[in-house]
1. Using the calculated result -12000 for helix-only ellipticity at 222 nm (-39500 (n - 2.57) for each DSSP H run of 4 or more, over all residues; to 500), pick out the matching structure from 1, 2.
2. Given that Kirkwood radius over Cα pairs in Å, derived from a single structure, equals 18.0, which label among 1, 2 identifies that structure?
3. Looking at structures 1, 2, which one was relative contact order in percent (Cα under 8 Å, 6 or more apart) calculated from, given that it came out as 24?
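Where a number appears in this text, it was derived from the coordinates with a stated rule and is not lab data. Note that the structure is a prediction, hence the values are computed from the model and not measured.
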Structure 1
Amino acid sequence: MHLWPSGGTSPVDSHSRGHLVYAARGVLSVHTDHGTSVVPANRVAWTPAGFTHQHRAHGDTDMRIVFLPASIARLVPDRPAVFLASGLAREALLALAGPRDFDRAGRARLQRVLVDELREAHEEPLHLPEPRDDRLRAVARLLHENPADNTPLAGLGRQVGAGARTLSRLFHDELGMTFYEWRTQLRIYHALVLLADGHDTTRVAHACGWANPSGFIAAFTGILGVTPGRHRHAAGLTGASPAAIGTRPG
């Protein structure tokens, strides 16, 4: 268990075992060379063994980590992913990351229950893949700097020196999605960060490129399954406990 202040980051690191991270309160982002995974309430992020990564807290965050032995880790993807956490998966993860001292057999049984639950869950579209092509990187940089930018792909292409048709093909071939799907995911990522920082729904909607809050709420609900207000409540973002401040991340 790691209690972080808002904005807290872990060192850039890699581990010999894969690990799951869960935010019992707040919102986490997990950065790897493959992209960024966003971990709001009721989601679990998986980082396989050997992946260089860094965690960042958005809002005062209670992060739980569970490392998996290789024999169990082979049952989850060999790439970073985000899963919806069922009630059983959440309780298993909290127990494994809590103060209870399990013997080896008991811990292994609970780890298998947790992984079995994740295997039954759908992967969530909360992993924002990192482009490799320099032209896509330039487009990504523009939109990270200003997620509210509504410039069409052709206009962005003129800024980075590439045609819309080329960029569209690169988004499909490299990232497995359309430009508009990728931009929506980028905007939801920024929205989660802004909500964790305490901004209201209207401000977040406009800052992330939606003309009105209702459009933002519909897009947010379509991806996360809850409204921004219910997400804030589930993540405990309506207020932070002083006890959550000052514990160094590990």
Structure 2
Amino acid sequence: MTPALILAAVPEELNLLFSALEERIDHSAPLHHSTGFLQGIPLVVCAGGAGKVNAAIAATSMIERFNPKLLINTGSAGAYQGSGLETGDIAVADEEIFGDEGVITSSGWLDLEAMGLVLLKRHDSAICNRIPIDLRHMQEIMALGEKLDARIAFGSFVTVSTCSGTSARGEEISSRFGAVAESMEGAAAALAALRYGIEFVEIRGISNLVEERNMERWDMKKAVEMAQMSILELLPAINRVG
């Protein structure tokens, strides 16, 4: 069993992690991924592609092949206005939400539960749009802020196929779900981990605020660096406590 699988959309979100791997072996098919060790911890680091479909395929493929006990989803995220998050902050999901799955009616948007559709039946509960995340290593995650001299914030993340590129759309989504940030992959990876019964952690760096789209105000480089530095600090701490 490989202790950890780290999944992001594109290689640029994983460069620090690729570089940190000892005894690194690169693989190009069927997915771009590398295997190796971090302080003796076996890792798989995979760039699975952008969007929910790619994330689901990559997570399932890597879980089936390597049987990890932990899946970490990482990359950048946009923070909703009013969340208190700023560019360069580190955000950790305590819940993932499928923000697009549902139906738009003349009375407004309805979620999967209202439609009578279930993504996963688990024990006595039906999982619809909201994917619960069991943060078993909350203490280790909270300690990252002091180690990195950075702000760590927890909250609900929304996963969308169409990103929010206006303040009005961001307000609509954030108020609907009570969420702090959005991305394009997290909920799909979280659902895959839940299906396989493995631990899931989502750590993202905030690259921008969800406002009128202006990429000149974004800092993608800092966002993905902060997320990866968090993971590099977190994995040995998690491994020590088991």
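1. 1
2. Working through the options, I get structure 2.
3. Derived from the structure labelled 1.
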